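Student: Below you'll find a set of structures to go through.
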Structure P
Amino acid sequence: MKFDFFSERATPLIGVDISSTSVKMVELAQGSKGAYHLQGYAIASIAKDAVVDGNIVGLDLVADAVKRAWKLLSTREKKVALALPAAAVISKKVLMQSGLREEDMEFQVEAEANQYIPFSLDEVNIDFQELGPATNNPNEVEVLIAAARKEKIEDRVAAAEGAGLKVVIVDVETYAIEAAYELAASALPKAGKGQTVMVVDVGALMMHVNVLHDNQSVHTREQAFGGYQLSLEIQRRFGVSPEEAELAKRNGGLPESYEAEVLQPFVQSLAQEVVRSLQFFTNSTQYNKVDQILLAGGCAAIPGVAAAVQERTQVNTVVANPFNHMSINPRLKQQQVATDAPALMIACGLALRRFA
């Protein structure tokens, strides 16, 4: 019935992010003086339509991509932490009497879950975590309950096990990004403390927005916009295959007109989407401004994106790099790590679960 959304410290493990277009892995170790050390990372593409709307449709294709990523990682470690998309998880904060025994809390969690989960409890895995004392009542504690349908979890676990790996933690992508955010926020003034920071993760198909105030999440939203739109435009404009478009995006080699006619319009569209998200946030919450924007996801590595977003929003904008203050395995290229870092936020957050 329970599942390890919030399990305690684990033995060494790899963070594995399964997205719609790729499998990303990160392995961290403890460096000197308690700092983290980036041992390695890997990115392997997933066949088209093997993952649709966050659901694994082609299990063998995804397992194959997981296996390829693990081989690229060159590690012996086989224990992994996975994450479910936020849309696949129902989460709710509730208040409970403080000092409850764990079994009494479990009983109350099930009673609460019955009220807001639109499925039979036999079909879901539930976990909970005590967040701390309630703001207005010292006799109560705030408890976060997370529930997901078993089939959503089993599909991801099966993909990892199909690659010969052992799943020890299943987290939620939102929580994983928040864990990595604490590292990436070191690049912000005051490390984000006392400020309102909008984390914008632009992947292949979706743009995920998570706004944190004083490093606590206060607003999440997602919208259909991503780097796949740039790939489609490259295919259409230059008559290349999907694979060629993806390679050209990363390595260049397109006609001179690409930058002005294709890339810049996409960058401006992305900046406009961030403006919309910013307006939605300030219009629908008690907060009237955002102090910082942190760009993550594969699209954050596109040259000029941060400058375009900053110009449109008039908010200081930084590209996320959770490895900023880590020592890095000498076999990794520093420049490549910096380029890939924004896309590795979820995988990095999951790898951090080793030290939770």
Structure Q
Amino acid sequence: MLTPFGEGDATIDALFEGRTAFSTPASKWKLRNSQAAVIPQRPDAMRDGQWQRHLATRVASEVLDALPANIRDRPERCAFVFATSYGHLLDDAGDDTMSTWAKDCVLRLGYDVEPILVGSGCSSGSDALGVAAAMIGCEAIDIAIVVATDIVTSIKRLAHSTLGTMTAAEQRPFDIGRSGMLLGEASAAVALMRSEDCAENAGELIGVGAANDAFGLTAPDPSGLSVRLALDRALSAANLTSADLALYFAHGTGTPLNDELEAKVVEQVFADNHELAIVGTKGALGHALGACGLVEFILLLQMLRRQQVPQTVGLIHPIGEIAKRFSNADGRALNGHYGVSVTLGFGGFNTALIARA
């Protein structure tokens, strides 16, 4: 995983330290907010499409290098599943399509296979894991390399500024004073395989649930039925109940509608689970759009392993009944090894991933 904080444990360590990754990248337009969370190593002359390919290839190569040779050298039983939102295409399309960058990355990695590209808005990274899990479950493949990469571009900043989804102040997930989100970029990769083929200390994806509310392009269905359905399906797949979960990793964009809906769903689904903790990380990392689902799944596993949850950066005055579920600056101990990560995407793509660590 590579974020504006760095790679390795740099991101999880920064979250426990309560830091933010925002800077002020240059823009030729006047925006509601000049801040964004960008990965700082980008060369000035590198175009958007090149940057996305560079980030995706970098994290995928690290995952491949860590695999045993007997797994890595069976390309006919391996799938490459890539995820992004619009990636670089709004600014730097040229002859590219949604899948061109993924094909280029696979070739750079030394494989001559056709990748799968998942593009479901902000749920793309989570849905890519779901696609990979389904392929393994039906024995079409033995291993999937899942890669999610999204970048901050000029047009994305302008679009969210114009839409009003970008805050004019600080990003404050689940705060009474929340007013929108800020963009971030990230790249992440995982190797997904059957549990019996993994090392003993590997984290597990044990339940996937998805639903689409088809309510609107940008606004979520205020009833929350689709989000609850995604959670119910994930719990059923994992053979768990809502009482079994220790951590809810929220989408938490900081927009008024999204956070109100998500808080309501948590209050309803986990009403009897008084030990459930909630965390959101977009107040520190920004919203990495199509990459956030995979990044947050990895962070979920890391928090479950540590049995500790950090504060939600940017949150000062929590909304509703969920206020008591957030950590303070000293962290909060978890009461179990199961957790769920939830993504709520544009167009109503809602996905829940249940992990065990």
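Student: For which of P, Q does Rg and Dmax of the Cα atoms in Å, for residues 188-299 alone, calculated from the coordinates, equal 15.0, 43?
Tutor: Answer for the origin of the read-out: Q.
Student: One of P, Q was used to calculate distance in nm of label points 7 Å out along Cα→Cβ at positions 44 and 276, giving 3.5; which?
Tutor: Label of the source structure: P.
Student: Right, here's the next one. Of structures P, Q, which gives 40 when percent of Cα pairs over 26 Å apart, for residues 12-211 alone is computed from the coordinates?
Tutor: Source structure for this number: Q.
Student: Taking 10.8 as the value of mean count of other Cβ atoms within 10 Å over residues 132-139 derived from one of the structures shown (P, Q), identify that structure.
Tutor: Of the options listed, only P reproduces it.
Student: Work out the source of 33, 25, 21 here, i.e. which of P, Q gives that when semi-axes √(5λ) of the Cα gyration tensor in Å is computed.
Tutor: It was calculated from structure P.
Student: Of the structures labelled P, Q, one was used to calculate distance in nm of label points 7 Å out along Cα→Cβ at positions 156 and 324, giving 2.7. Name it.
Tutor: This value belongs to structure P.
Student: Work out the source of 2.3 here, i.e. which of P, Q gives that when distance in nm of label points 7 Å out along Cα→Cβ at positions 228 and 340 is computed.
Tutor: Structure P accounts for this read-out.
Student: Same structure again: Of the structures labelled P, Q, which one yields 2, 7, 11, 12, 14, 16, 14, 11, 7, 3, 2, 1, 0, 0 when P(r) over Cα pairs in 5 Å bins from 0, in percent, for residues 124-259 alone is computed from its coordinates?
Tutor: Derived from the structure labelled P.
Any read-out appearing in this document is the output of simple, stated calculations on the displayed coordinates, not a laboratory observation. Because the structure is a prediction, the values reported are computed rather than measured. Cβ atoms are built from the backbone, for glycine too; each structure is taken alone.
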